[in-house]
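Given below, in the form of structure tokens, are the structures.
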Structure P
Amino acid sequence: MTETEGYHIRKATAKEIPELVMLRREMFEAMGFSDSSIVDQLAEASTRYFKRTIPKGDFRAWVAEADGMVVASIGLVIHDIPPTPQNLLGKEGYIMNLVTRPPWRRRGIGAALLQIVLDTLQVEGIPLASLHATPGGQGIYAVAGFKPSNEMIHFFK
């Protein structure tokens, strides 16, 4: 557990699933996903995913708590991929769901959560971390050393 001014950070467990789902919901709503039926389906699917993956360690999460409540979270998935010249180990960390509730923003909580994940990846020898950032979140990642990439995505409908 990491203690900081006004909050503490710890690894999330299955008992935090409702808070992780709620933060995820808030994150997507803030990104403009306003169709409540889709967001409800997302919450249900996220709950199933977290129940399956958190106990096995396939999805790892950390939470920041303040005043007895979860105010921020971050998630990490480590993928096995074919080795590349830049990643002979063939493992990649994918960072997701860095979200801080509005009253707790601009206090360094997001940066502290991100640093814990980066330290975890470094200790485990994972040579590559990637993520998708909203325009408002890009600054925190740039400060942490992330660089824009040539990644392209395609969503099937």
Structure Q
Amino acid sequence: MRAFDHAYGEASAKSRASFAKYRHVLRDVDDGVEKVIRSLAYHHKRKPGSGPLKQELGYFRRNRTRMDYARLRAQDLPIGSGVVEPTCKTLVTQRMKRSGQRWSDGGQAILSFRAFAQSDRFDAAWQMVSAEYRREVRFLGNVVPINAFRVESV
């Protein structure tokens, strides 16, 4: 984190050590983001004129809900973008950028169902979506069955 460079001096040994320590805390310790925020707040109080420290502190405060990395890892969920980027390429680009295609509002619906299909969750998603739009069909009493119009050949 560049914040430690501003707290201890660029590329200093103390900066690198603090970065390594808090990287581990953020990634592996329950409530790690709060510990990082406390550390950055402490350094910002020591150097209140440091814009980059203030900027890093603000970033962590704004995004703290997204940084529960220890819990996510315990659930075997990815915490980096390495899985997301190739998925975007296969899921979105291959489907939405075909020759001659133009999309307006329907593109999001196509992507949603494609994501369900690609992740083997289509059946469950279809049950949920179809339940929302399924309506009972009632036939009027004066409807004549189609087979009543059958013409007999001579």
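Annotations for the structure displayed:
- With respect to distance in nm of label points 7 Å out along Cα→Cβ at positions 86 and 126, the largest value across structures P, Q is given by Q.
- Comparing distance in nm of label points 7 Å out along Cα→Cβ at positions 46 and 142 across structures P, Q, the highest figure is found for Q.
- Parent structure of the calculated result 2.1, given that distance in nm of label points 7 Å out along Cα→Cβ at positions 22 and 110 is the read-out and P, Q the choices: P
- When mean count of other Cβ atoms within 10 Å over residues 94-101 is computed for each of P, Q, the one that comes out at 20.2 is P.
- Identity of the structure behind 28.2, 103 (criterion: Rg and Dmax of the Cα atoms in Å, calculated), options P, Q: Q
- Of the structures P, Q, the one that 0.85 was derived from, the read-out being FRET efficiency 1/(1 + (r/R0)^6) of positions 14 and 78 (r between Cβ atoms, R0 = 25 Å, to 0.05): P
- Relative contact order in percent (Cα under 8 Å, 6 or more apart) derived as 19 - corresponding label from P, Q: P
- Identity of the structure behind -10500 (criterion: helix-only ellipticity at 222 nm (-39500 (n - 2.57) for each DSSP H run of 4 or more, over all residues; to 500), calculated), options P, Q: P
- Identity of the structure behind 4.6 (criterion: distance in nm of label points 7 Å out along Cα→Cβ at positions 6 and 102, calculated), options P, Q: Q
- For 13.0 (mean count of other Cβ atoms within 10 Å over residues 38-45, calculated) the corresponding structure among P, Q: P
Any read-out appearing in this document is the output of simple, stated calculations on the displayed coordinates, not a laboratory observation. On a predicted model such as this, the values are computed, not experimentally measured, just so you know. Cβ atoms are built from the backbone, for glycine too; each structure is taken alone.
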